[in-house]
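Please go over the structures that come below.
A short reminder: the numbers here are calculations on the coordinates, not readings from a lab. Please read all numbers here as calculations on a predicted model, not as lab measurements.
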Structure 1
Amino acid sequence: MIDFYIWYTPNARKVAIMLEEVGLEYTSHEVEIGRGEQFEPEFLKISPNNRIPALVDHDGPQDGPLALFESGAMLFYLAEKTGQFMPADGNARYEVMQWLMFQMAGVGPMFGQYNHFNNYARESVSYAKERYAKEAARLYWVMEKALSSRDFIAGDYSIADMALYPWTCSFEKRKQDPGELPNVKAWVERMGAREAVARAMKAFERALRTAPIDDEYWENMYGDTQFKRR
């Protein structure tokens, strides 16, 4: 049994997709990050980085529970646990890994900064908006080129696709024209047609909060509360 600690974010969605794809039994537990629940001592035992998602597999690899934070690590772990959606060896294994890292180090942080400066920053910073808009467009174009010769980002369907899809499926959130990204658009449609993907996305379709937000929420998400040592 897996306990899955979530809020309604792309990083939680990508792990939910994997859990649905492999059919492992899990229970979701909301951690309302705008209300500071990620700073509770019990949650910090599971996720010392005070971020969601987090996961506890009570049937871990050493006959006991395993707690994980970092969504990419969760995808990698679940792939190894089940033997699915990641090649066991060879070049294909490392190609999946590089695209997973592309999402973790590039798409996630850059799209997150785009979202922050366009929707949540309390002052308008034109330089930041322009910088992250350009980087979002560049990352979409990297995907567009890769998908020109394959149906999925690393060749066969894999955890790399699961990682990228929740971040990139909504073109309008980054003001991208899907008509200029036909290969990405076709990939988004293929991904959305998968039953497990559709189930996971529907379970997480609760609307994300958008600006304006109240002071408590903003402080817990973006204020000095984030930087207190616990």
Structure 2
Amino acid sequence: MRKMMPAVLITIATLAFSWWAWPQLPEKVVTHWGANGQPNGWSSPTFAAFLMPGIMALMTLIFAALPNIDPLKKNYEFHGSVYFLLVNVIIGFVGILQVIVLGSALGWPFDMRSALPLLLGALFIFMGNLLPRIRPNWFMGIRTPWTLSSERVWRKTHRVGGYAFTIAGLVFFVTAFIPMNGKGTAVMLAVIFPMLLWPVVYSYFEWRREKEEAPSSTRPTAP
């Protein structure tokens, strides 16, 4: 649990901030924005203040427990530091998002049109740089039937995934500085979705290639 302490402290700090902001929030709090930065979803002050800290607390408990129930638990000896670093960063990302949402409701000068893409871009780039260091496991990474069937396929897929996530993060960064209308959103999604789908497709073809290149003596024979 010591490695989860940053996540615990971030969750407590976010809860404290939300408790402080709660009485000052307006009757309707904007909790969702469109790609153009315009509000398109509202919540009550109580919901806006305490839902996210509750989710963060639940995520922290789940992330702390997962390594202990993973059938591939032994691999956490090699990538445990990466796993917990990613977990703490993800919890931190959610905490920052909560501060931005409530701060915006309090009248703080946040530009939601730019803030959200910048945050997402930073998160994706960070994840892209750590993906190649993740060993096979059942709860984090690019988990497909093919990566979980072969350590070699897992390793090569996560190397490709690192590039894909980094490119997607850079796309988010770019969108923070250009006007986003319907066409702009479509272009952004047309770039990001293939980037995130690419490692999944790659894992299948890499798995097939591995099977085709395997010596005939190691291939299963018909009964």
Structure 3
Amino acid sequence: MKGAHGAHGDATLGEQLEHVIHELPEDRITLGALLDVFGDEGLLLLTMLLTLVFLIPVSIPGVSTVFGAAILLVGISRLLGRPLWLPARIRHRDLPAAKLRPGLQQGMTWVRRLERISRPRRLKSIIDGRARLQLTNLAFIVAAVLLMAPFGFVPFSNTLPALALLLYSVGMVQRDGGAVLLGHLANVATMIYFGILIGGGGMAIRELWQRFAG
């Protein structure tokens, strides 16, 4: 696969991601191979690609843990200002390219929508400056942790944090404070949703316990 930045440096975010998806091997691919395509300067583009499979209702087995951990490490590397390090187990794990491609292509709908509404350097005060950028990186890490929460079987439990991560990535690439602000809102919505899930689950367990204990 060719680099996402080389011959396509002037392409839009969507065009760059479309190119990478089109170039995926027919059988299998590793996360390390994807990282080699994007390079350290393209980690936010890589994050966009990894979030796409969580934005569709179809689950692809074997990718949530790998992609979630990789996105978390991207956030940590940005926060610390260091190159991305991936454990060998994550870097070299085979991924089902044949199943990934259609899922990624469906998820591109979100990228195209965001491209239409995103405006470079809009509300730049939200993201300009080291302190604000580090705050966004911390929020990015929180969203990655929420994405890895064990609620994958619950509707929208992956979609909401993945949407937050996509918004953060677009916002930081485009310097679009509006997208970052929407990312914060998606993060808050995820926390509220998870709080409802945990609270409802606790009430159900307590009710069952009272029935059996009585």
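Can you rank 1, 2, 3 by Rg/Rh (Cα atoms, Kirkwood Rh) and just name the one with the largest value?
2
Taking helix-only ellipticity at 222 nm (-39500 (n - 2.57) for each DSSP H run of 4 or more, over all residues; to 500) from the coordinates of each of 1, 2, 3, which one would give -14500? It would help to have the intermediate numbers written out before the result.
Values: 1: -14500; 2: -23500; 3: -21500.
Clearly, the read-out refers to 1.
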